[in-house]
1. To test your reading of the models, identify which of 1, 2 gives -6000 for helix-only ellipticity at 222 nm (-39500 (n - 2.57) for each DSSP H run of 4 or more, over all residues; to 500) when calculated.
2. From 1, 2, which structure was mean count of other Cβ atoms within 10 Å over residues 98-105 = 17.5 calculated on?
3. Out of 1, 2, choose the structure whose coordinates give percent of Cα pairs over 26 Å apart equal to 53 when calculated.
4. If relative contact order in percent (Cα under 8 Å, 6 or more apart) is computed to be 29, which of 1, 2 is the source?
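The numbers here are math on the coordinates, done by the rules we state, and not lab data. Everything numeric here is computed off the predicted structure, so don't read it as measured data. Cβ atoms are built from the backbone, for glycine too; each structure is taken alone.
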Structure 1
Amino acid sequence: MPTIASASPTAPQIASQVVAKSHRRITELDSLRAMAAINLVLFHFTHVYVVKFGFSSPLGGEWPFGAYGVMLFFILSGFVNSMSLMRRGKSKDFLAARLIRIVPLFYIAIVANLLICQMEPLSGTPITTAQFLANLTLMPRVFGYECIDPVMWTLQVEMMFYVLLVGLLRFGGLRNYFIGWGVLLFGSITLCPTLDMLAASHGEAVWFKFGTAVRHLLALDFVPMFAIGFLLYQIKTKAGRLHWNIAGILTAATIFHCIDHGKHNPAATALITAVVATAAWGRFPLLRFRPLVYVSGISYAIYLCHNNLGCVLLSTFDRAGVSPALCLVIVIAFSFSVGLLVTRRIEQPITRRLQSLYQSRRAAVFGGGATG
């Protein structure tokens with residue numbers, strides 16, 4: 001007897017299908033992550049290197065747009081990590097996945113950078129034991145120390161965003177997200193300008209240092225960018241009212257430009273937001289370019305390994321008489337090769353092993369609870 005065709009899906013089923021589809025990995029967003037990594041490498045090896053150390057002869061050009069790569073990365077993070085947390089549904093699994101992915105390679109990179117800076121100092125200030133220990137927390141600025149590798153300040157911000165995102169989930173700030181994000185954005189627009197205004201006159205006061213620690217702990221300087229990414233994700237999954245989500249994005253962007261002291265062009269913010277949105281909706285075919293997707297897979301290792309080692313190599317080749325342009329080509333190629341090697345031989349094996357251990361432990365805990 002032939003079966004009867006199933007009825008049309010209900011509204012809840014359609015909504016569930018929309019959310020499930022929105023949780024799928026989006027190739028275009030991976031490519032944007034790769035572009036952010038490439039932007040970072042070019043920025044550090046041209047503009048930053050020229051400003052801090054300088055080549056023996058003119059390079060002939062610079063790439064000074066590093067700040068916009070950071071903006072792109074944080075907006076992407078707001079979108080992608082909101083998607084990841086919602087897909088997993090459990091904050092412990094989300095944090096475990098992030099820590100497994102980030103922390104082991106970070107510690108290896110910290111030790112490597114310590115050795116590099118001891119063998120070939122990049123500045124006149126030696127690395128102290130206290131600074132090294134503060135860096136091991138992934139949040140050295142909270143304790144008043146600079147990162148051993150200047151690049152890693154963004155990782156501190158990223159880690160705090162994970163904690164904030166989980167906190168919002170646990171306390172209902174993602175369900176009532178205009179309240180949750182609104183509180184953080186209010187902190188950005190009030191605390192950041194206040195501390196900046198009083199830095200010269202009260203910078204050594206205990207209350208000022210406490211306020212600065214809170215500012216770093218809550219990543220208040222960068223909350224607006226994470227909020228933009230989160231709200232783009234809400235639009236993608238059809239959560240909330242569209243006009244309110246768009247208004248939230250405009251508000252977050254306005255607050256960001258009120259506190260960043262003119263470091264970013266508002267037109268660039270609008271462009272980057274539009275590019276992320278277009279990529280998230282799968283309407284950017286150029287971002288399916290396979291080499292970009294491949295670079296995305298090794299971008300974390302490139303991020304951690306390129307700066308201090310690359311600057312030492314640039315200095316070495318420059319002193320040896322190699323032209324600045326050739327120095328740049330060699331060191332960029334070397335950095336990407338190191339990123340590939342570290343990803344394949346160190347990061348991926350460690351990540352797979354730790355993920356397996358976590359899943360085994362999780363299965364044992366839930367299995368024990370089920371049988372007990």
Structure 2
Amino acid sequence: MLLGIQNTPRDYAWGSTTAIPELLGTPVTGAPQAELWLGAHPGSPARVVERPERTLLDVVEGRLPFLLKVLAAGSPLSLQAHPTPAQAEAGFAREEAAGVPVDAPHRNYKDAFHKPELIYALSEPFRALCGFRSVERTRAVLAAVEQDPRIAPLLERLVDDSSLRGVFEWLITRGEGVDELVAAVVEAAADAEGPSWETVRLLAEHYPGDPGIAISLLVNTVSLRRGEVLYLPAGNIHAYLDGLGIELMAASDNVLRGGLTPKHVDVPELLEVLDFRPLPVPYLAPALPHPGVRVFRPDVPDFELTVVDSEALESGVELPLAGPAIALAVEGRVELEGGDAVLERGDAVFIAEQDTLRLAGEGLVFLASTRAALG
């Protein structure tokens with residue numbers, strides 16, 4: 001089964017007004033276009049092109065475990081993290097039992113599922129904050145400004161990596177000296193060089209006085225080149241800063257925010273969810289089953305992202321499917337299943353009840369699916 005699908009981009013304030021239209025060849029409306037959702041998530045299910053009164057919620061049997069998005073950040077998103085499956089299940093049950101309305105601003109768990117995600121960079125650079133870094137690295141960044149007495153309380157607390165939880169809690173709760181620290185960090189950024197200070201300047205412009213500005217110094221600043229991927233597992237603190245990308249995630253809406261937002265921040269719950277271990281930047285390398293085919297396969301069964309370019313499309317390529325899938329073309333003209341369907345720039349299709357998918361033509365296609373074993 002092949003069904004053409006479409007949707008209207010969500011107009012979150014941080015979205016770019018032009019990036020998604022320029023990618024997909026759709027109209028510029030003047031409003032921000034932040035995320036185009038392609039999936040069966042009830043928050044914004046994709047519509048069936050042939051029968052626009054129907055959505056994928058009407059078509060999919062059971063739950064589609066992944067959600068494919070085109071994401072265009074014109075300004076920084078909130079610092080956030082996502083729960084493990086056990087945390088999501090327990091949190092959802094707890095809030096349901098307490099009678100918290102699912103649309104309440106202070107609700108943490110909208111469903112009982114985890115929300116790991118990956119981001120594939122289409123723009124260059126695509127900038128993000130991602131994961132705590134070592135205290136040693138943060139102290140090295142602060143060395144140029146350590147003479148400022150307003151920064152001393154932060155340096156005194158940054159003893160070793162085990163200090164990160166306590167430092168984060170002090171910052172996010174605006175403990176004594178935090179407002180002065182944020183002001184000092186912003187002032188220092190006017191002359192300081194390096195990616196972390198560039199991030200401070202960007203965040204100060206959009207979120208003046210927010211403790212997330214200082215928190216960003218505890219976190220890796222990452223600049224992705226086109227085609228690079230980050231994988232963000234449960235507990236990873238992150239924020240997309242700017243850029244255009246393809247995002248693929250487990251189909252959930254569970255977000256614990258940690259600054260850079262006017263929305264609710266539940267500090268105790270966030271502290272339970274966050275992973276404070278300094279870890280390497282979680283780049284996700286692809287498997288290369290065929291020339292022109294890259295498969296980004298995280299350590300969860302919910303989803304994987306296959307990227308197919310003209311090197312594979314020109315001679316045709318057949319891909320195995322482990323279940324339902326969604327294909328999105330962002331360049332060229334691609335035939336599916338020997339011409340039964342054609343994808344041109346901006347077209348998307350839902351695929352079900354097939355063990356394989358054959359693609360031919362030219363361009364660039366993103367295929368979201370549950371995990372399959374590719375040869």
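1. 2
2. Here the read-out was taken from 1.
3. 2
4. It traces back to 1.
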